[in-house]
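Only the coordinates and a few stated rules stand behind these numbers; no lab work does. None of the values given here were measured: they were computed from a predicted structure. Cβ atoms are built from the backbone, for glycine too; each structure is taken alone.
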Structure I
Amino acid sequence: MNYPRRPIVTLLSDFGEGSYVASLKGVLLTLAPDIELVDVTHRVNPGAVGSAGFLICHTASFFPPGSIHLCIVDPGVGTLRLPIILRANDSMFIGPDNGLFGEVISKAGKAEAWEVSHGPWLPDRICPTFHGRDLFAPVAGYLARGEMPGKMGKSLRVEDLVPSPVPRPISSENEMVGQVIWVDHFGNLITNLSDVEVELWVGSDRFDAHVGWERVEKKIETFQEVEPGEMALLYGSWRTLEVVVREGSAAGRLGAAIGEPVRLERSRE
């Protein structure tokens, strides 16, 4: 297994702008000055564990083996939820056991997990409202220095970890229902309906999508297949169904946000 020469640590959080992210980076660089830091995003909606899990699952796979992914969307910070290290797909994930890594686990062929325990990798005082800085960032820093996760806590059964809070799509003969899991910078509504699930369900038939009161019929592969301002469906870069508007915002047009149901209806015409 070939690992990158400079350890890569990615950061994902709901911290937004401000000093919180800088504090994480300061801790990491103090412990492991040679690491390469990559920001995934810090604009996850506050407490949106499901969205964050979806993002890190679909982003981590593009990083080299051995990368470390520090993920902090932690509405239960300071409570009894476990701080964990997860090893999956030759990468490490650090964060709270609140469903954040449920999507990663569901896609991984094999995974291992540990509960972080007290040790020299943690400061004497941990702020109960900022585990990102005082607990998770130090753990990521020590891992980047070569510490083995098994020395930092006790092993956990992966099947006992909290699953993703996002319900799986449900389907019947004539309908499949998922939801918007992320709204990107362009206003595209990214759903949790994968191309494999949709195509297996629909077979040789056609389908339309219903979002709120709007019905979307046209399916495209590129934006140039529709006129500016026209709404359509496509499978995006993560191979999940998206509702899009060429040169516009589907989220703005429909007033839709994360969690909005997306209902597919089979058409045999």
Structure II
Amino acid sequence: MTLSRWRELYAGHFRVTLIRYMAYRVELVIWLISMILQPVVFLVVWQTAAGGLGGTLNGFTSTDLAGYFILAMLVNHLTMSWLMFEWDGRVRNGELSYLLLRPHHVIHRDLGENITFKTATFPVMLLTAAGLTLAFDPTVQTTWTSALAFIPALLLAYALRFTSDWTAAMGALYTERVEAINVVYFFVLLLFSGQMAPLPLLPEAIQSVAAFLPFRWMIDFPVRLAMGRLTTPEIWTGLMAQAGWVVGLTLIRLLVWSHGLKRYTAVGL
């Protein structure tokens, strides 16, 4: 496909998805509320813990924690997806059969919807972040190096998380108990990605396990990078780790997709 065709494809997905979001505004508001409440709750919990220990927790002050969780809220919004919930219905209802008849890969539909969601809702998240900044007075001491490196780190974090989520969603092609897979996946993501807390605040055992998983590079790494808390070698290590995981998970995604299609039996048709 030519560049103009790709542009038309994603523009079409953008228009259709935006119309659907406008029709189901309540669902959109619920999603946004849940994405805002979670980091705020974690922020209050960790600030309370820091206050009980003299105001500092493993190098993070209360204002540092505010900066971390406000940035984590924005990074999580820009990288998250909900593919696992949709794929179960696609397989059970046979919707995937119609998607497979289209001239382009199914992943482009998912990517187009995801980008539309972020475009439509990010201004609200920015306003929320501004309000939380006034309420919690966060501290973020970034540098020019960190600020410049944050851009590729955020893009790689998005590519990594989308690829990881899409690969996990393929479980719907292999089992009818995909809900259990989703629960385990989201718990592991919550624990090891930095959504629950900055990884340096967690037990060493969890940090050791996180070092061998891709999740820390999705949120904790870009957030602490934006805060200026990483050295130059740590920045380069993180960027290379993100790129390596994107390549590795992409290969796994292709394998899982190819094998899973052979098992697909169009349930629901």
*asked:* Comparing mean projected area of the Cα convex hull in nm², for residues 19-170 alone across I, II, which structure shows the greatest value?
replied: II
_Origin of the value 11.4, where mean count of other Cβ atoms within 10 Å over residues 99-106 was derived from one of I, II_ = II
*State the single structure among I, II that was used to calculate helix-only ellipticity at 222 nm (-39500 (n - 2.57) for each DSSP H run of 4 or more, over all residues; to 500), giving -5500.*
I
*Identity of the structure behind 1.6 (criterion: distance in nm of label points 7 Å out along Cα→Cβ at positions 179 and 251, calculated), options I, II*: I
*relative contact order in percent (Cα under 8 Å, 6 or more apart) from the coordinates reads 16; which among I, II*: I
